[in-house]
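Below, each structure is written out as structure tokens.
Each reported figure results from applying straightforward, stated rules to the coordinates on display, with no laboratory input. Computed from a predicted model, the values in this text were never measured in an experiment. Cβ atoms are built from the backbone, for glycine too; each structure is taken alone.
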Structure P
Amino acid sequence: VQAHYLELAQTVRAAFNQQYVTPAGWLLSDSATAYALALQFALLPDATQRQQAGQRLASVVRANGYRISTGFVGTPLICDALCSVGLVDVAYRLLLTRECPSWLYPVTMGATTIWERWDSLLPDGSVNPGKMTSFNHYALGAVADWMHRTIGGLAPAAAGYRHLTMQPQPGGGLTQASTRHQTPYGLASCAWEIEA
């Protein structure tokens, strides 16, 4: 059974590359979501293609002013995709941007929850008259997982947290971070601080 699915994955990967990847390593759908998906689901088997796609993803992020341009599918993957090709600094900049749409824009508007849309409150403080203005809608908050694993440095290395990886990646001007997680085997925690 495993051999069947490994072969199927290789067939899908080859078909994806033939149909959607240019010789320059760009995707026909030149969007942040497309690059994040391709990088995170290992659809680009060649290391050079992965680096080219990663650089293009960073270019798309920069062109958008480091503001979020992904939706429910791409948002949980974009920071991991950037980190997977060594662009941790770009992921941090994306996280720390305060202009809408961004993870920190709602915080600047007084949010204590994740909103359904980036602009549920308008700059004047009024509720956006459009539809979908839930003020407690976690889907766009998947970045918290990345924050625990990358900033805090605590990540599962096996199912059920049987094994852990502790490998924080400081950046973005942050000088300290800590995280903890209650596992079936006890409390796991990781903390770091950069001394001046």
Structure Q
Amino acid sequence: MIEANDIFVGCIDLVIGFAVALLVFLVTRLLIAKAKPGIFQAVITALGLPAVLYVLVATVYITISGHFFELIPFEAMYFAAICILIGTWAAHRLATRLVNVFMCSANENMKKFCPLVLFIAKILIWMIGLFMILGTLAIDITPLLAGAGVAGIAVALAAQDIIGNIFSGFMLNADMPFNEGDWVSVSGN
């Protein structure tokens, strides 16, 4: 049975948690406004909203587990899965901001690779986050990893020439041995 004291203390916990979340939000906005464009601003911009969301989720979890557990049973593994999801989202935002700072604002050759690097980084980050969440929820991921490995080997063997040509094209774009308007002689012609 939940007592009136538990309800009062739970409400106080929620108010304090929401105040801390608001404080984190305001501090991140202030830091973003004061920082020069660059790495620090990119990191604060990327991690600000996930930090606020984490504080809110932690507040709700602490309140439920401490005062309302009989009314709303909530297991710790679900909280851990939500935290991993927030962390994955934060890593996704951070990778996007850092790639934009380092690659997309670099020279013309690097700008060409920016969408590809962003796509690969997003896929890797979300796949790792998904496997971590499934592992936290006690779902066996061994068959998924084995299937992904076999599928990866099959695709790599089937598309070996295509993948080689794609990487050759990337290397030509990165090195830029030719400029627009150059004449190229192949076998003396």
Quiz item: Can you say which of P, Q returns -10500 when helix-only ellipticity at 222 nm (-39500 (n - 2.57) for each DSSP H run of 4 or more, over all residues; to 500) is computed?
Solution: P
Quiz item: With FRET efficiency 1/(1 + (r/R0)^6) of positions 128 and 168 (r between Cβ atoms, R0 = 25 Å, to 0.05) computed per structure, which member of P, Q shows the largest figure?
Solution: Q
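With Rg/Rh (Cα atoms, Kirkwood Rh), for residues 8-95 alone as the yardstick, tell me which of P, Q scores highest. Provide the component values of the computation, followed by the final result.
Details: P: 0.95; Q: 1.07.
Going through P, Q one by one, Rg/Rh (Cα atoms, Kirkwood Rh), for residues 8-95 alone is largest in Q.
If you work out volume of the Cα convex hull per residue in Å³ for P, Q, which one comes out largest? Before the final figure, lay out each step's value.
Values: P: 167; Q: 122.
Answer by largest value of volume of the Cα convex hull per residue in Å³: P.
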Quiz prompt | Among P, Q, structure where relative contact order in percent (Cα under 8 Å, 6 or more apart) as derived comes to 19 | solution = Q
Quiz item: Upon calculation of distance in nm of label points 7 Å out along Cα→Cβ at positions 48 and 120 from the atomic coordinates, which of the structures P, Q produces 3.1?
Solution: Q
